[in-house]
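Listed after this line are the structures, all set down as C-alpha cells.
Just so it is clear, none of the values below were taken in a lab; they were calculated from the coordinates. Note that the coordinates shown come from a computational prediction; the quantities given were computed from them, not determined experimentally.
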Structure 1
Amino acid sequence: MHGFPPESPVCCDAAWCSDCDTRQIRPRQRATESYWVDVDYLNWDLRGIDVPVLVSTSPSGTLQEDAGVLGDASTSVLVGNRALADGEQSGGSVSLGFWLDRSQQIGLEYTYTGLGDHTESFRASSDSSTILARPFFNVAEHREDARLLGFPNTLSGDVQIDASTEYFAQEILLLYPVSRHRRWQINFAAGYRTTELNDSLAINDSSLVLSGITAGTSINISEQFESRNEFHGFEGGLLTRIQLPLDWRLEIDAKVAFGETDHSNRMIARTVTTTASGQSASSESGLLVQPSNLGTHATSSYSVQHDLAIMLRRNLGWGVSGNIGYSIHHWTDVTRAGDQIDRQINPTQIPPGTLSGAARPSVNEVTSDFIAQGLTAGIEWTW
C-alpha cells in the first residue's frame with residue numbers, strides 16, 4: 001500500500017505535515033493523493049532445476065562396459081548433480097492502486113510480477129576418439145550402466161541439454177489502515193493471489209555407428225520434461241510505513257498466502273533410427289522417458305506462500321518517489337522438471353522390446369520448495 005490517508009486538521013511547515021492536536025507526522029505530499037502507480041525492476045536469484053547426472057565421460061582406454069558408468073573410478077561428470085537454470089534473473093513488477101473513499105480508509109491495489117525465461121544450455125560432442133555417455137541405473141541387471149554416445153572407433157555423437165524456468169504472480173488486495181502513530185502507520189492487506197512457476201528440461205542426443213554390420217546407422221533421441229505449477233489462494237498481510245527524516249521512508253511488507261497448487265508434469269520422447277541405406281524407424285520413447293512414465297500427469301496439493309519486502313523510499317517531489325530494497329518469495333510444495341526424472345531404467349521395454357520386470361522409470365510425484373530473492377529498485381507516481 002502506497003498512499004497515506006489524510007488526517008484533519010493539518011498543520012504544515014517546509015518539510016512536514018502533522019495533525020495540529022495529536023502531532024501525527026506524515027509526509028506533506030500524502031495529503032491529497034488518491035491514485036498511485038509503482039514500477040520496479042527486479043534482480044532476483046532463483047532456485048534452479050535440480051537434476052541427477054545427465055552426461056558423463058571417461059578417459060581413452062576405458063573398457064566399453066565401464067565407459068561413462070557412475071561408480072567407476074575413471075568416470076567424470078560433465079553435467080548433473082546440481083541445479084540448472086540457477087542464479088540471477090531480471091524481471092519487473094507493476095502496481096496500480098487507488099483509494100475507494102474520500103477519507104482513504106479502504107483502498108484497492110493490483111500487482112503483476114514477472115520474471116522472463118531463465119535459461120541454461122549445455123552441449124558436448126565426441127569424435128571417433130573420445131567417450132561420451134548418458135548414465136543410468138539398469139534395473140534389469142541391478143547395476144549402474146550407461147548409454148554410449150561416443151566411443152573410440154565405435155561411436156561418435158553429441159548431446160544438448162536446455163533448461164528454463166519462468167515465474168509470474170498476480171495479486172489484488174483490499175487495503176485497510178489499522179494503526180497510526182506519530183511517525184508510522186500499519187495497514188492490513190487482504191485479497192486474492194495467483195502464481196505460476198513453469199520448468200522445462202530438454203535432452204537431445206545423437207550418435208553414429210562407426211564400425212560393425214550396423215556402421216552408418218544413426219540414432220537420434222529427443223526427451224522433454226515439463227513441470228507447470230499454478231497457485232490460487234487467499235493472501236493477507238501487514239504493510240508497515242515508518243517516516244524517516246529528509247523525506248525518506250522505510251517500508252516493510254510481510255504477506256502470507258494459503259491455497260492450492262495444481263501441478264501438471266509432462267514427459268515426452270521420440271527416438272528415430274536411420275540405417276545407412278536411409279530406412280528410418282521411430283518410437284515414442286527415449287532413455288529417461290519410457291512407456292512406463294510417458295505422458296501428462298496432473299496432481300494438486302495444499303501450498304503456502306510467504307513474501308517479505310524491505311524498502312527505503314525517497315520523495316523526489318511532484319508526486320514522484322524512488323525506492324530500493326530487498327524482497328524474498330517462498331513457495332511450498334511445487335514440482336520441478338528435474339524432480340520428475342527417475343534414473344532407474346528397465347531397458348527391456350525400449351521399443352521394440354516388451355517390458356519384463358519392474359516398470360521403471362516410474363512417475364515421480366516429488367514436491368519441493370521454491371525460493372526467489374534479490375534486489376528491487378523502482379519509482380512511484382502518486383496523484
Structure 2
Amino acid sequence: LAALCGKSSFGLEALKDCRPELVPLAEAMVSKGQVRIMRCADLEGLLIDATVQSKIEEACCVIIGGHTNIVKVEYCGKVLFESDNVHRNASATAATNNSAATDNTAAAGASPDAIYQQMIGSYFMDILSLADKIDEEDIVHLLSGVTMNRKMADYGVSDAFTGGIGFGKKLKDLIARGIVADDVINQAKYLCYAAADARMAGAAYPIMSSAGSGNHGIVAILPVAIAAEQAGKSTRAMAVALATSHVVTGFVKSKLGRLSPVCGCTVAAGSGAAAGLVRLFGGTNTQIELAVKTVLSSLAGMVCDGAKGSCSLKVGNAAGEAFMASYFALEGLGISTSQGIIDACIEKTTDNVGVLNREGMGMVDKVLIGIMEQRSPA
C-alpha cells in the first residue's frame with residue numbers, strides 16, 4: 001500500500017489517503033512475489049530498511065529507533081537525506097513522541113525527546129505535579145482527545161463497522177441482555193475494546209495517542225473520560241485527570257522503550273489510566289502511586305505479540321484493571337511493600353519493570369517472530 005499510495009509527510013497516518021480499490025492491487029503485488037520481508041535476526045530495536053525497485057529506478061529508506069525516525073533516503077544510489085538522529089530501542093532513549101499527541105502530530109512546546117529525557121531523570125511525584133500546571137489551551141487539547149477517541153469507539157460498536165473481532169460489540173450486547181453488569185467499568189471496557197478493534201481493522205478515524213501509541217491513547221483517555229462524564233466532573237477536573245494519565249503513561253513507557261516485549265497498552269497506559277482515575281476522584285499522590293504499583297504487579301508480564309486485532313482484548317482488559325486498581329487505592333489497598341518486582345519505591349518499581357522488559361524478556365521478540373513465521377495459514 002505504501003508503494004501505491006503512501007505519503008511520508010503524514011507521519012503515522014502515511015496510508016490515510018489510500019482508497020479501498022487499491023487494496024486488491026497491493027494484495028496482488030504480494031501474491032505475485034513482488035514483496036519480500038526479511039528480518040534482521042542479529043539486530044535489536046526498531047530497524048526498517050525498505051527498498052522499492054522498478055526496471056530502471058531504485059529508492060531506499062531507512063528508519064531506526066522510532067516509527068517515523070527516517071535516518072536515510074536514497075534514490076538511484078544518490079543520498080537525498082541523511083540524519084544522525086539514530087536511537088536504538090534501549091529503554092529511556094527510544095521514546096520520541098509526546099505523551100499527549102495525535103498519531104501524527106506532537107503537541108506544541110518542548111521537543112518530545114526533551115520531554116522524555118525529563119521524565120527519565122525525574123521523580124514520580126515531580127511528574128505528577130505537571131498535570132496541575134495545565135492551562136486553557138492544554139485543556140482544549142486534552143478534551144479533543146476524548147472526542148477523537150470516543151468517535152472511534154462509537155464507530156467500533158456501530159452497525160456500520162463490519163470488520164474486526166467484535167469484543168466491544170459483544171460486551172455491549174451482553175450488558176444490554178443483563179448477562180453482565182451495566183456499570184462504568186464494563187462500559188469503559190466495551191468502548192476500549194471497540195475503539196482498538198476498529199483502529200486495528202483500519203478504520204479511517206484519527207486517534208489521540210499517548211506516549212506515541214494510538215492504543216496507549218485509547219487506554220489512557222477513555223476510562224478516565226467515561227468515569228468523569230458519569231460522575232458529572234467539571235471539564236477542568238477531567239482534563240487534570242487526563243493529563244495525569246498521560247504523564248504517568250509516559251513515565252512508565254520511558255522505562256520500557258519505544259517497542260518492547262511487554263505490552264505497553266496494559267503496563268504503561270494501564271498505569272496511566274489508574275493514576276488518572278485516582279486523581280479524578282480526589283485521591284492523593286500516595287494513592288496514585290499505590291494504584292500504579294497494583295497495575296504493574298498485575299500486568300507487568302503481559303507479552304506484546306504484535307499489532308493486530310486481538311490487541312483490542314488487552315486494551316479493554318487494561319481499562320478494567322485500571323478501574324479496580326484505582327478503587328482499591330482509594331480505599332487504601334494495594335501493593336505497598338516490596339514483593340516480586342514491586343519495590344517500596346515507585347521509581348525503583350518502574351526501573352524493575354524496565355529491567356524485566358530488557359533483560360528478562362530479551363529473547364521474546366525473536367521467539368515470537370519465529371512462531372509467526374511457522375503459523376498455519378489463516
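If Cα Rg over 2.2 N^0.38 Å, for residues 37-132 alone is calculated from each of 1, 2, which structure is the one that comes out at 1.38? The partial results should precede the final answer.
Working: 1: 1.98; 2: 1.38.
Working through the options, I get structure 2.
Comparing Cα Rg over 2.2 N^0.38 Å, for residues 173-340 alone across 1, 2, which structure shows the greatest value?
By Cα Rg over 2.2 N^0.38 Å, for residues 173-340 alone, the leading structure of 1, 2 is 1.
Name the one structure among 1, 2 that helix-only ellipticity at 222 nm (-39500 (n - 2.57) for each DSSP H run of 4 or more, over all residues; to 500) of 0 was derived from.
Numbers: 1: 0; 2: -16000.
Clearly, the read-out refers to 1.
Out of 1, 2, which structure matches 19.7 when mean projected area of the Cα convex hull in nm² is calculated? Numbers along the way, then the final one.
On the way: 1: 22.8; 2: 19.7.
Traced to structure 2.
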